[in-house]
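Taken together, the values in this text are just the output of simple stated rules run on the coordinates, not laboratory data. Computed from a predicted model, the values in this text were never measured in an experiment. Cβ atoms are built from the backbone, for glycine too; each structure is taken alone.
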Structure 1
Amino acid sequence: MKLNSIDIKLLALLQEDATMQIADLAEQVGLTQTPCWRRVQRLKESGVIAKNVVLLDPLRVNVGVTVFVAVRTSIHSEEWFERFRATVSLIPEVVEFYRMSGDVDYLLRVVVPDIAAYDKVYKRLIAGNQVSDVSSSFAMEQLKFTTALPLSYAR
């Protein structure tokens, strides 16, 4: 889908506050409400807007510890990967999961209340999965966090 400058303005506004009323969005991008609503609907239907969510404060829901987990394996079969992916998908503390290039095969971001909770996640992660190495790094301080994607590349 080709995006124009109004679409990009709408996306920027919605990334900051997805609960903005159509009237407010329309005013800020210089449209009337109906064309604005249609544009938002088109962005949703095309998949540019994937979903609307609520972001929670990790400390207030007792998952203030972030752990980055690097996993290496010497097995690269489809069967192993599907089993590992199924394991990871059943662990709610894993909030991000990537297959990587380079020295690390998989990278996970895990949120937990403390080290003891992470140890339980670690044991679930390795149970039944042949991994060569699991390296865990605990984030000491979050210096930047955003869910907003850069829109300067969108067109």
Structure 2
Amino acid sequence: MTVTLHVNGERHSSPAEPDTPLLYVLRNDLGLNSMKYGCGSGHCGSCTVLIDGQPMRSCSVPASAAAQRRIVTLEALGTPEQPHPLQRAFIEEQAAQCGYCSAGMILTAKALLDRTPAPSEDQIRSAMADNLCRCGTHTRILKAIRRAAADKSL
């Protein structure tokens, strides 16, 4: 069986079974490694991707449920030469220590800023509440999101 996915603007086919977690297809079959396996139950956020603009935990989404939907991973946001404003803000605020949670944090923040360009502190905290950072850089992450929200190039 094959699963066809629309990832980062391109169509991809995978020989994965339909119930294979999307995370495994993205990492193992497509070679996209920004999202990480954290808890395996959708609680930590390290595997977050955007599906039709919404942050979703790829460890708990079957690949077949994402077929024919628009999937965006961190790889699609920016480049080392031209980082996305959120990536640049994370760098400037030193919001990533080990980097394990960064992709999920950035994509969750992107979904927030796409729907609410000037979020309040409460809106930022609420949007990010279910993303965990084991290094404890939450304060810098919140600061980076505020910085990106203020960036007019976003």
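Computing mean projected area of the Cα convex hull in nm², for residues 24-79 alone across structures 1, 2 gives 3.8 for structure 2.
Using the calculated result -9000 for helix-only ellipticity at 222 nm (-39500 (n - 2.57) for each DSSP H run of 4 or more, over all residues; to 500), pick out the matching structure from 1, 2. Clearly, the read-out refers to 2. As an exercise: mean count of other Cβ atoms within 10 Å over residues 8-15, calculated from one structure in 1, 2, equals 17.1. Which structure is it? Considering all the candidates, the number was obtained from 1. Once mean count of other Cβ atoms within 10 Å over residues 40-47 is evaluated on every structure in 1, 2, the highest one turns out to be 2.
Identify which of structures 1, 2 gives the largest calculated value of mean projected area of the Cα convex hull in nm². Could the numbers behind the result be given before it?
Details: 1: 11.8; 2: 8.4.
Ranking 1, 2 on mean projected area of the Cα convex hull in nm², first place is 1.
Suppose distance in nm of label points 7 Å out along Cα→Cβ at positions 16 and 64 works out to 2.8; of 1, 2, which structure was it derived from?
Numbers: 1: 2.8; 2: 1.4.
Value 2.8 for distance in nm of label points 7 Å out along Cα→Cβ at positions 16 and 64 corresponds to 1 out of 1, 2.
State the single structure among 1, 2 that was used to calculate mean count of other Cβ atoms within 10 Å over residues 72-79, giving 17.9.
Details: 1: 10.9; 2: 17.9.
Structure 2 accounts for this read-out.
Could you tell me which structure in 1, 2 was used to calculate relative contact order in percent (Cα under 8 Å, 6 or more apart) as 29? Source structure: 1.
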